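The structures come next, written out as structure tokens.
Derivation of every value follows stated rules applied to the coordinates shown; laboratory data play no part. A quick note: this is a predicted structure, and the numbers were derived from the prediction, not measured. Cβ atoms are built from the backbone, for glycine too; each structure is taken alone.
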Structure 1
Amino acid sequence: MWVGRILDDKKHKDMKDFNPRAIAEQAREVLATIKEPQRRAILENFIEHAEAECTGDYDKLIASCSSKHQTYAVYGAGEAIAEMQPKSVEEMKDFYRMLVESNVYMIHGDIEKLIVGDHELYVEIILHQLYPGEMLPAAFGVEFGAEGEVWQLTQRVATVFCFDDENKGCAEHSFTDGVTKPEWLRKEDPRAVPAQFWNNPVSGPRNKPF
């Protein structure tokens, strides 16, 4: 299902509109239009997964994933990001713990396309992801970013999700529009970002620069 709009993948999200539950909320609107039980089960899992990931609920996030097998891939991104993708259940668990602990889990996604099959789901979003400044050099190879800063990454991402026979997510293969460019990153006022950014759900309170 195409949600009926073509979104601007160059426009950053105003912090007053930043909503980590945006993907889940938009997907629930699509869920209301689907009657087939199998397709509903797939989309319900995706909603659970997206909401848990973007709010940093590690236990619910892992519960939404298959315990049988996992494979992740990112096409078009930098080599370091592609290489860190998990290839097993244990690597998936470690990957998501790192994602939350490093405080890069906070994502607002605006859905442009969402296609739900019986065992696969395709979603294309404009991703708005918050990064601590100190993470930028390692994540993207840039020469800027410091502790206490908050940066927003904005880019188009398309992902194919696959599901096992229990309708749990077992694969994510994502496609981006290339290696991250400095202009895709915008420095934010640390006072304006969601309060949860300063209280990590796994590692606890973070030092505020204000």
Structure 2
Amino acid sequence: MDRVQLARLLLVASILYVIGFYFVGAALKPGYSQVSNFVSEYNATGTAWASTLTYAGFFATTLLLSSFLFVAAPVAQVSGVSRLGFWLLWSAPASYFLAVIAPCDAGCPVEGSPSQLWHNALAIVAYFGMGASIALVSLAPGFSRFKFRRAFMLLTGIAFPIVFIAMVQPDLAQWGGLLQRSLDAALATSLVFVAWTLMTPSRGATRV
């Protein structure tokens, strides 16, 4: 298995693991709604299964996404601003790791404990970082022949800060979880485009 194949395998494993994590987490949490509750509420302080979901969910996802980026970095065909965008993709595993180091309070309010305040601040950095990363990576030369993929990623990058702001508005509280998961789906799709567009196996590729 060469490095490109391994990177793609790790990405698929990451996406499938996150899907499983979300559904198992929702099943374990009493009264949890995929539509209205944020992902970070899976391990909200003092709630059921918080410790288990911290490590089996958020930490494991962090490791999987980090492994993908570590393996993919040497074979990603990026340059200039798209290279900066690729390194900003580390905002994705960081968005899960912030729930490990700074879990939110129950209900994930705007104000709360010091951990909640750190959670909110880190979430802003992570989400704006993910938006910038996807938009910049879409400018890689490899996407010049794939207009739909480039357009999708540019729109995803623009949508990230807009949807993030929308999902924390009190008037949209009942749809917050759905809005957040729409960003997750768009990010996963963008990463698939990256892995199958900017990473091309070549003859003599290093096998791992």
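General remarks:
- Looking across 1, 2, the calculation of helix-only ellipticity at 222 nm (-39500 (n - 2.57) for each DSSP H run of 4 or more, over all residues; to 500) that yields -20500 traces back to 2.
- Which of 1, 2 yields 16.6, 51 [Rg and Dmax of the Cα atoms in Å, calculated]: 1
- Of the structures 1, 2, the one that 1.3 was derived from, the read-out being distance in nm of label points 7 Å out along Cα→Cβ at positions 39 and 111: 1
- Here distance in nm of label points 7 Å out along Cα→Cβ at positions 23 and 127 was derived from just one of the structures 1, 2, and that gives 2.6; the source is 2.
- Comparison of 1, 2 - label where relative contact order in percent (Cα under 8 Å, 6 or more apart) is highest: 2
- Entry that produces 11.9 once Kirkwood radius over Cα pairs in Å, for residues 7-46 alone is calculated, selected from 1, 2: 1
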